[in-house]
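Heads up, there are several structures right after this.
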Structure I
Amino acid sequence: MKFHLTIILFCILKFSFSQDSTAIDLTELSVTANIINTEIKNTGRNITVIDRKTIESSPVKTLDGVLQYALNVDVRSRSAFGVQADISIRGGHYDQTLILVDGVKVNDPQTGHHSLNIPVPFTMIDRIEILQGGTSRVFGPSAFSGVINIITKKISKNSLAANVGLGSFGSKNAGVSTGFIFKKNTASVSLEHMDSDGYMTNTAFKKQTISANLSRIYGKGSLDLTFGAMANHFGASNFYHPKFYKQYEEVDSRLINLAWKHKFTQKLSGILMVNHRTHHDLFDFDDYLGAMKFSSINFHKTAVLDAEWKFKWDNRFGQTAFGAEYRQENVLSNRLGDNLSEPQIVDADLYPNVFYNKSKTRDNLSFFGEHQKKWKKYSLSAGTLANYNSQFGLAFYPGIDLSYFSSQNSTFYASANRSLRFPTFTELYLNTSTVKADPNLKPEKALSLELGHKYQSKVYSSIVSVFYRKTTDAIDKVKRPALAVPTMENIDDINMLGIELSQNILLEEHVKYVKKLTFNYAFLKADRNEQGFQSFYTLNYLRHKFSAGLFLQPIKNSSLAIWYTHKNRAGNYQWDAASPLLAYPKVNLLDIRLWHQIGKVALFIDANNVFDKTYFEHGFVQLPGRWITAGIKADF
């Protein structure tokens with residue numbers, strides 16, 4: 001019944017605003033993750049952009065917080081404020097979404113649990129682009145079910161900004177950023193700190209992030225050097241097993257990237273990006289640190305070297321993009337990979353006699369080509385990726401998008417794309433008392449089909465889409481009755497059908513005190529259920545997700561943002577093998593931010609989970625109740 005009411009509401013809104021003769025100018029939002037910058041209204045895909053105004057006015061302080069409200073994005077948190085959160089799109093799971101920062105891939109080959117360990121302070125995010133559906137033809141193997149591209153702020157003037165906040169459960173957050181312009185050069189530095197005493201036993205955390213950028217603009221291009229680092233230490237009470245409350249984890253990430261953009265001729269331009277990312281992970285399952293049992297602790301160290309060169313060529317047939325990428329992924333570990341002939345000490349001072357005795361390296365080389373042609377009322381984009389992986393061999397992944405512009409404001413589109421994902425090192429090699437890996441796992445592959453319609457004007461935008469994804473060799477953690485320990489498996493084909501609705505209405509010129517109304521709804525249905533086994537990831541998707549945001553201006557220089565989120569999750573979880581399977585309860589959350597501007601200083605109060613609901617995103621990992629935060633922010 002709710003689904004039919006949503007369809008009816010969509011039709012009413014669409015008809016009423018389509019008849020508004022003043023709503024004819026198009027906003028010039030573009031998607032920049034690909035080298036061919038394309039206005040969103042012209043793309044043959046479902047793309048969402050979360051702009052800076054929405055980010056700053058929403059009751060959030062971390063990336064996972066703002067993504068919680070996005071269309072068909074599933075954020076499965078194990079704690080507050082991005083301490084540990086899994087991110088997925090369109091019913092995929094946490095290993096199937098590609099995360100980019102200014103176009104740089106930051107996924108970790110150890111596990112997708114680290115995907116949001118991004119060395120960029122939240123206050124430095126300018127906007128977020130979310131591309132729904134697989135698109136390996138341009139972005140490579142990790143773009144299986146979707147892409148999230150985080151665009152950082154660019155320096156346009158000398159600036160200084162600072163913020164500080166205090167909240168429930170002894171939480172504190174503070175940040176400072178500064179930017180300088182000198183001649184044709186810019187420089188910026190940003191720092192951020194967050195910590196909390198925890199909302200339950202062993203949920204305290206301390207997280208610190210720093211980023212710096214140097215940029216030089218010259219006649220036909222620019223050079224950018226970026227560095228970022230993040231460290232996060234946190235109690236992980238029953239994160240990965242419901243009966244172990246003394247789990248603990250330390251992670252840190254570092255990323256350095258050099259980007260060279262150059263316009264070789266009037267019609268040929270290119271982007272060269274070379275980056276190196278390292279990630280350290282210490283995971284303690286049962287207070288082995290306190291017991292001095294260092295050999296029982298998991299130590300992992302990953303390093304990724306990536307070099308990517310993309311070109312755009314404007315020609316009489318349209319625009320052609322082509323390029324190549326080399327990526328090397330390596331892990332050093334005492335749990336993951338093949339045995340090392342010469343083990344390496346982890347840390348002689350802190351952890352004596354503990355060695356990285358396993359390692360694995362794999363190389364990936366890919367070439368892509370894509371052509372985009374616009375004529376009259378049509379736009380066509382087609383291309384393919386040729387990918388060779390040293391562990392999994394050669395494969396081709398083509399795709400095509402088609403758009404039809406029925407009017408200046410209205411676009412119908414269709415797309416068909418193939419995508420793939422290689423198993424992570426954890427899925428291939430981690431054997432513990434809670435999971436058994438399979439070194440012979442195959443890459444998972446998918447064919448995604450999509451039909452949709454977009455409408456965009458000065459005051460109203462909407463997207464409605466229907467998609468179908470057929471996944472073969474899907475990788476999942478599976479518990480079968482005859483086996484004592486869950487195993488990593490390639491399970492049978494899984495077909496996913498989805499419907500997405502998104503509406504944004506700007507009301508500030510038409511309704512007093514109301515600035516904007518936005519709502520998103522997604523429905524998903526897989527063609528199989530957990531029959532004879534328990535799925536930990538692939539079949540634990542959001543069957544229904546609804547989010548609505550209301551942005552008000554009750555008095556001058558003030559704003560009030562109200563976000564409501566509803567989640568209805570498929571799948572089951574259980575306390576242990578002897579306990580019955582339990583369905584995930586529905587989640588209903590209300591978040592509020594009150595903001596008041598006084599010159600260059602802003603005061604705010606956030607209330608998350610206003611009604612103090614008890615809820616779970618992962619099995620028995622209880623998430624925090626009502627969390628109040630007050631803060632001050634200044635920009636100079």
Structure II
Amino acid sequence: MNWPTATEVDLHDLRITDPLIGKCRELVREVTLPYQWEALNDRIPEVTPSHSIDNFRIAANRANGEFYGTVFQDSDVAKWLEAVAWLLCETSNPELERTADDLIELIAAAQCGDGYLNTYFTVKAPGERWSNLSECHELYCAGHLIEAGVAFFQATGKRRLLEVVCRLADHIAVVFGPERYQLHGYDGHPEIELALIRLYEATLEQRYLTLANYFVEQRGTEPHFYDIEYEKRSRQRKAHVEPWMVRDKAYSQAHLPVSEQRTATGHAVRFVYLMTGVAHLARLLQNEQQRQACLRLWQNMVQRQIYITGGIGSQSAGEAFSSDYDLPNDTAYAESCASIGLMMFARRMLEMEADSRYADVMERALYNTVLGSIALDGRHFFYANPLEIHPKTLRSNRIYSHVSPIRQPWFGCACCPPNIARLFTSIGHYIYTPHSDALYVNLYVGNSVSLPVGEHTLRLRMSGNYPWEDQVEVAVESEQPITHTLALRLPEWCSAPEARLNGEPVNCESHKGYLHIHRTWRQGDRCKLQLPMKARRVYGHPQLHHLAGKVAIQRGPLIYCLEEADNGPELHNIWLDADSQFSLVEGKGLFAGKILLRADGFRLQHSLSEEAPLYHYDKVPGQRQPQRLTFIPWFSRANRGEGEMRIWINDW
């Protein structure tokens with residue numbers, strides 16, 4: 001294989017102007033980040049206490065008290081800080097930057113003399129460092145803090161947090177490794193791997209890359225580290241019940257070495273975080289075995305274990321993958337963090353191999369699950385993202401205990417809200433993949449960008465009203481002519497794309513899903529891409545038994561759904577006519593600027609009373625009552641209070 005030379009877009013040189021994603025980013029900047037800061041400081045009475053900042057104050061001896069929260073509570077602070085960093089690349093915000101600077105000083109004060117930094121173990125269990133990696137997230141928390149340190153340095157040029165995380169990484173490099181005096185282990189929740197690679201790229205310190213590779217290659221080897229660790233812990237504390245995280249090694253992708261794994265398994269977020277790191281490593285180290293593992297596991301995930309919404313991890317038990325084709329709608333877990341991690345994995349795969357199938361999945365996750373995980377008010381969030389909601393059942397059946405019909409202001413385990421924020425503030429990293437031979441355009445998010453091409457700078461402006469309208473324009477604004485290839489993604493959902501360069505038709509022959517246009521680009525050149533967005537019916541694979549006899553509606557990258565607010569209750573009795581045509585409707589009020597769909601269908605009305613037998617021998621025909629159906633973009637669901645919702649509906 002020819003290993004590509006890929007670079008990262010400098011977010012200082014990119015401005016988001018997109019009507020949809022740009023508005024969401026503005027919401028995150030103006031509302032979400034300040035709101036989350038208040039939540040992390042326990043200053044919102046109706047929100048579940050976080051205590052995250054107080055934990056750092058106690059660890060830094062600036063306050064008295066006890067540690068509170070999950071063992072990985074520090075990671076919420078780190079993700080919030082990273083979100084702030086990426087925002088500062090594009091928008092100056094002195095007040096927010098001062099808040100971040102003060103927080104960084106607090107974090108630095110909480111760091112131990114040897115570089116160790118974790119408030120749970122510093123405050124609550126100082127004698128138990130690195131003794132329970134299978135369960136306690138020490139390296140996971142370190143990874144998120146390292147990511148924040150790299151991002152803040154790249155955003156502001158300030159080295160304070162970078163120095164803190166380098167000391168932490170250096171400490172980890174002393175504790176872990178192949179030598180006899182070191183621990184031969186790895187965290188139960190992957191994250192440190194991808195973080196160390198980013199730290200390597202920021203500092204060019206080879207030991208960070210070497211350590212990241214060690215963690216990946218050591219995972220799942222025999223004798224198994226989790227067993228050794230548990231046996232040692234048992235001798236010291238006389239523990240008798242083996243924790244399930246030690247028994248179920250597939251839960252943390254530690255059942256086999258990564259190179260031997262064949263299916264996406266275990267905790268979905270852990271899986272995509274791990275594979276994000278493996279894909280990045282494979283490219284940097286030109287490791288074909290790691291590359292093949294990425295290809296194999298990606299294919300299993302997207303071919304058999306992904307929802308139409310870009311959600312992954314179908315079961316609430318363990319927030320995990322199930323088996324091939326087991327994708328229930330009403331009990332779907334599909335954690336918001338998992339779809340964010342899926343986008344991260346796709347991004348690294350695109351850097352390793354420019355193939356639009358990765359960008360197609362990335363787009364599906366972004367415009368459906370990720371965009372839908374935050375409310376239109378910027379203050380409420382989804383953790384799980386089922387494809388069907390029946391509120392009455394949720395209140396009485398514990399199998400749905402993970403499902404909420406409306407977004408929540410915060411969570412006891414609050415990993416998703418700050419992760420959502422950092423995804424939207426860093427979205428510029430996903431739009432383009434700069435390779436040495438071409439600039440790949442993955443997402444049609446409106447923006448202006450400056451990118452180095454050799455000794456020159458390519459300046460582009462992408463505009464349109466995607467995904468509501470089907471035309472995207474890429475205009476060249478470079479002052480000097482630049483010879484380069486522009487590769488435009490032709491989405492898999494679009495069957496008849498058209499392109500024009502300066503008004504002249506361009507043959508839309510694709511290479512791995514991209515239209516390659518190689519020329520000397522000059523100021524004023526305009527490339528227009530027409531992506532017809534016909535509302536299309538989508539059917540499931542025959543093995544998807546939950547979808548038998550049902551159909552979903554997609555327009556462009558957006559999945560649509562029915563809500564009770566528009567269509568009445570008992571959505572399970574609604575059918576879509578076989579020959580029904582879809583009409584586009586401009587949304588109003590809450591849906592202003594969005595496109596809704598309308599189509600003819602019918603409701604089966606039954607005359608059976610509640611006193612009728614629960615089961616009967618004779619078929620009771622229902623009366624077909626014609627009904628005009630209204631479909632809304634699934635990401636905008638649950639913004640009008642509690643009500644039924646479903647994506648997959650009866651197909652006549």
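Nothing in this text is a laboratory measurement; each read-out follows from the coordinates by a stated rule. Since we're looking at a predicted model, the values are computed, not measured. Cβ atoms are built from the backbone, for glycine too; each structure is taken alone.
Structures I, II were shown, and mean projected area of the Cα convex hull in nm², for residues 314-465 alone at 15.2 was computed from I.
Consider the structures I, II: one of them gives 29 for percent of Cα pairs over 39 Å apart as calculated from the coordinates. Say which. Walk me through the numbers before you get to the answer.
Details: I: 29; II: 32.
Only one of I, II returns 29 for percent of Cα pairs over 39 Å apart, namely I.
So Kirkwood radius over Cα pairs in Å, for residues 90-169 alone, computed for just one structure, reads 14.3; which one of I, II is that? This value belongs to structure I. Structures I, II were shown, and mean count of other Cβ atoms within 10 Å over residues 210-217 at 21.6 was computed from II.
Comparison across structures I, II (criterion: mean count of other Cβ atoms within 10 Å over residues 162-169) gives the highest value for II. I have -1500 for helix-only ellipticity at 222 nm (-39500 (n - 2.57) for each DSSP H run of 4 or more, over all residues; to 500), calculated from one of the structures I, II. Which structure is it? Comparing all candidates, it corresponds to I.
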